[in-house]
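None of the figures in this text is laboratory data; all of them are computed from the coordinates on show. Here the structure is a predicted model, which means the values were calculated and not measured.
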Structure I
Amino acid sequence: MSNKGKCLTSGSGVECGKFKISQRFREALSEAVRGSKYSREEIVSLLHGLTGHKITKQFFDQMTAPSKINHRFPAELLPAFCFITGNIEPLKILIEAIGFEMVDEEESKELNLLRLMKEKERIEKEIEKLKGGK
């Protein structure tokens, strides 16, 4: 059996290597740790407290080091990690890889308002049609 990866067929809209995000993701994890107000030991302790997953500092260091490619960061720790460090860049890398964009609370409110305004306009047009039909 071959270990050579396959790409989707042409026309799928997905180019080979699109999801090769490991290095960027690991660098984002490392940057989040460096920019955090907490030490590595404190982050490990907070991760345990928030998720119930007990990890060692050594394992944490391996998971967040860009050079330690054989140690993966568990997905179930990522929300707590982003919360603790105050940095959502690792999560953004994953979300954007599949074609989505993250928005903050204010942007979400603006988008919701825009949707409601469009819906209001559609309803007003429908009301006008019905009134004109009388």
Structure II
Amino acid sequence: MPTALPPHTYLMIRKIESNYTLTSEEKLTLQKLPVQTVDVKSGQDIVKMGDQPTQCCLLLEGFSCVYKLTLEGKRQIMALHIPGDMPDLQSLHLQVIDINIASLSPCKLGFIQHRDLHLLFEQHPRLITPSGTRR
């Protein structure tokens, strides 16, 4: 990992550049994105169904899962996440979150406020699309 970049910036850039190359300006904007880091223990809920989130979670270290509870009260894992993933990015568009996210191992998380992500996407709309094509 390049030492000049904070871990959260490196992971976001690496994840996005697996689909397309970022411009220098886009990389610089990602570096300036405010991120609050938090350590969580294994088996801890990060996001709970019914929450009204104001921030998104970037997985920096460890593994997490998205799950729902069955009628019998058992956990149904719907997705697994690795460092660089933002498992609740859809919360940008939801008033109330409809999933649960839990740590499967000790994790380091980076929380990014929705308002900062909305500003990022306004300044760089290409980042909204998976292929990086302009709208």
Structure III
Amino acid sequence: MPAEPFDDPCPPDPESAQHLKTDVRRLPTAVVCTLVGDLDPETAAIAATALQQALDRTEPGRRLLADLSEIAFCSSAALNVLLTVRRDAVARQVPFALVAPSRRTARLMEITGADRVFTVYPTLAEALQEKP
């Protein structure tokens, strides 16, 4: 079944848009928020808005997946965004997972201990095979 895009994607900040692109897709078992580019202090607000909008649209029975496979750089500010979205998802009883973080992002999560709080999948295909 093809992905169902949302009609109103998150409008990027013109100055930061060149560093981060977002795409949110509704799939049968999950809402996938794909982030492409750099996750840094300049783009953290774009990522936060896209992920929160995706969370707002995640119905019962679906999971929220943050696809990080196209992230070139992830700062601690961006990690805080991911932690905040995770907290909000837990409060709403929405399963939240990260998909395909780069080695650098995985290392940042390991150093900070965040790797112990996130569910992480190596690929989107593997994440989508799991039941919510």
**Prompt:** Once volume of the Cα convex hull per residue in Å³ is calculated for every structure in I, II, III, which label goes with the largest value?
**Reply:** I
**Prompt:** Can you say which of I, II, III returns -10500 when helix-only ellipticity at 222 nm (-39500 (n - 2.57) for each DSSP H run of 4 or more, over all residues; to 500) is computed?
**Reply:** III
